[in-house]
Structure I
C-alpha cells in the first residue's frame, strides 16, 4: 500500500520542501472532517469539536509552513556546500 508520508520523507527534495508538504497534508487531514460534516451532516448542526480540530491543525500547519520556508531559504542561500 502506498504511503504518502513515507513518499515525502524518502524523496530527494530539500528538507524545507518536505516540511511544507507534510504541513499541507496536516491541514488537509484536519480540514477533511469538517468539510465532510458540512457536506453530509445536518443543516442545523454545530460541530464545535471539529471546528477546534480544524483550527488547531491549521495553526500547526502554518507554523510548519513557516519553518519549511525558513529551511528552504537557509539551504538555498546560506548553507555551505
Structure II
C-alpha cells in the first residue's frame, strides 16, 4: 500500500522493528548500568526531539510534518 511516494506497509514494518530493537537495547543498557546512568536533561531531550523532527521532515518532505500543538518543548512549557 502506498500513500503518495511512501510504501506505508513497508514503513510500518520497518519502524516497528526499529522501535522494538531500540526499546530492547535501551532496557538492556539501563538494566546493566542503572546505578551509573545519567538521563538527558530537558534541554537535551528538546534537542533530540528537534533533531528527530527535522530528520523525519527531510525523509518525507511532501508530508508537511510538524510539531503538534500539545508537544511544545519542555522549556517553552515551563515559560507558559
Structure III
C-alpha cells in the first residue's frame, strides 16, 4: 500500500472531522446534535462516493461518522487538557 492510496482512504475521516469541529465551534448547533449531524453527513457522503444507497454504503457512512466524532472528541479533550495545565 502506497502513501497516495492510504491518504485517499483516510481523507474522508479527516474531512468530516474538520467539518464537525467547525460546526461545533460556531455554537449554532447544540453539541448534543453533533453526532446526528455527523451521521447524516457521513451517510450522505458515502452514498455519493458509492454512487447510490446500499446497505454497504450506509455502514461505511456510519463508520465515517463514528471516526469523525471520535476525532473531534480527541481534539476537544486534548485542547481542554492543555488549557488546564
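No lab work stands behind these numbers, since they all come straight from the coordinates. Here the structure is a predicted model, which is why all the values come from computation and not from measurement.
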Upon calculation of relative contact order in percent (Cα under 8 Å, 6 or more apart) from the atomic coordinates, which of the structures I, II, III produces 20?
-> II
Can you tell which of I, II, III yields -24500 when helix-only ellipticity at 222 nm (-39500 (n - 2.57) for each DSSP H run of 4 or more, over all residues; to 500) is derived from it?
-> I
Quick one: Cα extents along the principal axes in Å came out at 45, 33, 17 when computed from one of I, II, III, so which one is it?
-> III
